[in-house]
Structure P
């Protein structure tokens, strides 16, 4: 029996998916099935109830999972400590990020990180906010990058920084003449919004509601790039992080206006699974993100 087989079993248990367990370990689904079957033969026990539609461990499977998790964590911790002793920083970091952070905040950090640690492979996936949390909890990725982080007893949360949010509009829009306006100035305006389940949308809705400001939603999108394109064709105004529109402001395809009486700053954070053994490469990656 190898530790790799126990890790595959743990990943399968946590993701409840042969596909995801295969993806995490860079093997085929068939190889996952073979390793589980091998463990069952070795322990002479059924580990997964295959007759059920929903993934479920047997009692023996649950006992093996709890013990295997400790073994895998101890092994990973040992490997990390030995690397630290040798001053070796290598391996793979799997990151899931929401679109706005991945497209606008992350690239310069990755460039600087890979320059410092060229033997590390950073794999980035762009996901909706809820999927980032699911991927971190399911161990599909090592780290998640989110806005307006939600505290969860199963997660560790590392605050990063806060981004200024601004109103954006077409350059010919009446609001574009001002550098800043009161929140009441956008009342009744056609509004291009994020979809209702996105944390930034919830935060913007709360701020407008607290100030008694009602806008007229005309479109909803799941990422900032599509929101910007809609505003560029004058479909409405929007509220987005300032850092996501630097190129459009430089090209003058969009105008940005600050809200005088609403200090909107979007908090960003790194999340990872509680009790996860962070490799030296992951620790350095988080440290670089915290530097700002």
Structure Q
């Protein structure tokens, strides 16, 4: 590969990711006209159109999408290797982008990050909280955090929490008006606060277990959210029963603001795990972060 071809491909990646010549040019530190010329030159060399341009947007063609998917990860690997070599003489440094569910970010990541980051001022963390599952490579995340049972098999995983028990909770005011359920089938007579799974778009079926008996219950109610925090708030406000991590609800149960029901049916799931692509090179900053998050903690 010639130096010019390398630069042309980097320019194409920038435009494809940003879907804008203006933003990509600013990112690369070149003029928009120079960037447009680079892309036209690359397309001429390859003999295929890589980008579809309109007055309002820029998007990859089928050929451009294929090129993007195949070469972008390799350039990222090169950048990671260069960073790793530089870190042999420097302190752990760099930006680590993490995607996590809202509950994992608040209860597992933030408490440990708050202790870690003051010790390593050159490490920067960008943390995005959302429930949907993300293609780490395509969306340029370094790591993700989800419950252990939900992880893809091609990922390296590190446990960062103990197992997590879930609870079905409702406010005393709600349960005063509705008889507490004594078996899973009774949930059909209750207003339940639903969770929409962003991975597939369907409503989550409450997973209940008692001994060898397992049942997934499709519940109905007035409200649907895409995270457990708003479900908890709605349950506190008396809108019905919510299915949330027990640890999240425990302080409100202790204060009498929530009551737990069907406790003998509420299951325990594998705890939160940090995950990243198996082939991913770990920078020193990422290694430091993993060691800080690991459960049980690494002995020093």
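Each of P, Q could give distance in nm of label points 7 Å out along Cα→Cβ at positions 14 and 246, but the derived value 5.3 comes from Q. Quick check: 4.7 is what I get for distance in nm of label points 7 Å out along Cα→Cβ at positions 78 and 214, calculated from one of P, Q. Which structure matches? The read-out comes from structure Q. For the read-out distance in nm of label points 7 Å out along Cα→Cβ at positions 118 and 182, a value of 5.3 was computed from one structure; give its label from P, Q. Computed on structure Q. Please state which of the structures P, Q yields 23.2 when mean count of other Cβ atoms within 10 Å over residues 6-13 is computed from it. Traced to structure P. Computing helix-only ellipticity at 222 nm (-39500 (n - 2.57) for each DSSP H run of 4 or more, over all residues; to 500) across structures P, Q gives -13000 for structure P. 50, 30, 29 is what came out when Cα extents along the principal axes in Å, for residues 142-277 alone was calculated for one structure; which of P, Q is it? Considering all the candidates, the number was obtained from Q. 0.35 is what came out when FRET efficiency 1/(1 + (r/R0)^6) of positions 38 and 230 (r between Cβ atoms, R0 = 41 Å, to 0.05) was calculated for one structure; which of P, Q is it? Derived from Q, not from the others. Looking at mean projected area of the Cα convex hull in nm² for structures P, Q, the greatest value goes to Q.
No lab work stands behind these numbers, since they all come straight from the coordinates. All figures in this text were calculated on a predicted structure; none of them were measured in a lab. Cβ atoms are built from the backbone, for glycine too; each structure is taken alone.
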